[in-house]
Structure P
Amino acid sequence: MRRSERKRTDPDLGVLTSRLLFAIQAELFDTLARQGHTNLRPQHGAVMAYLDAEGSRATDLARRSGQHKQVVGKLIDELEALGYVERRPDPGDRRAKLIVPTVRGLDQMTRSDAILAEIEQRHARAVGPDAYTEFKRLFRQIVESQRAGRD
């Protein structure tokens with residue numbers, strides 16, 4: 001069996017994970033665009049998916065998302081220009097800045113949560129709630145194991 005055929009019929013974990021990620025991102029960002037958030041790209045998720053409503057430091061966003069600080073900084077610049085976040089002084093550290101969602105950013109975050117919840121509910125209905133709960137438990141365990149193996 002050729003490698004490309006095997007990848008189609010029995011894809012490895014990396015291929016399956018990327019297929020799932022790209023399909024969810026496509027649905028999420030297409031739906032957000034229809035709801036008025038037309039300028040966002042999947043890359044912006046490295047900030048918006050990890051941003052606390054009360055604000056987060058850029059270094060924390062980089063750590064949570066697994067992206068380099070420079071990448072996160074560029075995404076923050078883009079999101080600030082689009083009106084999704086703003087930089088504010090961190091009351092806990094005068095030298096640091098907090099990245100805080102604007103009203104538009106909070107709207108996007110709320111809509112994203114709802115869209116992703118619907119996607120998950122749809123999958124749970126398709127395979128059954130118990131199977132889906134077990135899938136998520138196992139998937140989380142695999143992710144944690146993979147991350148621990150790299151540290």
Structure Q
Amino acid sequence: MDSNSFFWKIQAGTAATPEAVKTLGGKIVRVDAEQGSVETSFEGKRDFTNPTGAIQGGFLAAMLDDTMGPALAATLNEGEFAPTLNLNVSFHRSAVVGPILGKARIVRRGAEIAFLQGELYQADKLIASAVATAVVRKQAKAT
């Protein structure tokens with residue numbers, strides 16, 4: 001963990017929160033960089049609903065990605081980032097407008113490849129889960 005990494009700068013308020021996270025109403029609730037785990041919260045907005053009034057699955061997938069990503073990002077060094085290579089989502093029940101809790105962890109991390117797992121809950125019920133693969137990369141230096 002490096003306090004100069006983009007993740008920790010965002011947490012300290014010295015770097016901007018990503019627009020996608022703002023759109024989802026996302027916040028980091030708890031982070032344990034040593035364990036590679038996070039808890040997040042999101043706001044399931046009416047703007048995210050499908051014709052049946054349920055939150056559209058693409059928004060839930062984005063919430064899962066924005067939960068698992070920070071679990072890994074909290075462990076990165078300054079100048080590193082970790083784009084998602086693969087995201088496999090399973091939907092367990094419909095989500096409705098309202099708060100959504102996310103939980104994620106690093107399952108295994110090598111020098112470059114990391115395997116992640118995450119879940120979303122609403123009213124203490126599992127609504128979606130995912131596994132993802134991410135690759136740790138160095139950011140190119142600006143010229």
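Here helix-only ellipticity at 222 nm (-39500 (n - 2.57) for each DSSP H run of 4 or more, over all residues; to 500) was derived from just one of the structures P, Q, and that gives -22000; the source is P.
From which structure (P, Q) was mean count of other Cβ atoms within 10 Å over residues 36-43 calculated, if the value obtained is 21.2?
Q
When relative contact order in percent (Cα under 8 Å, 6 or more apart) is calculated for each of structures P, Q, structure Q comes out greatest.
Could you tell me which structure in P, Q was used to calculate distance in nm of label points 7 Å out along Cα→Cβ at positions 12 and 124 as 3.9? Answer for the origin of the read-out: Q.
Can you spot which of P, Q the value 1.0 was calculated from, given it is distance in nm of label points 7 Å out along Cα→Cβ at positions 28 and 84? Answer for the origin of the read-out: P. Given a value of 26, 16, 13 for semi-axes √(5λ) of the Cα gyration tensor in Å, calculated from one of P, Q, which structure does it belong to? This value belongs to structure Q.
Readers should treat all values here as calculations from the given coordinates under stated rules, not as data from a laboratory. All values reported here derive from a predicted model rather than from experimental measurement. Cβ atoms are built from the backbone, for glycine too; each structure is taken alone.
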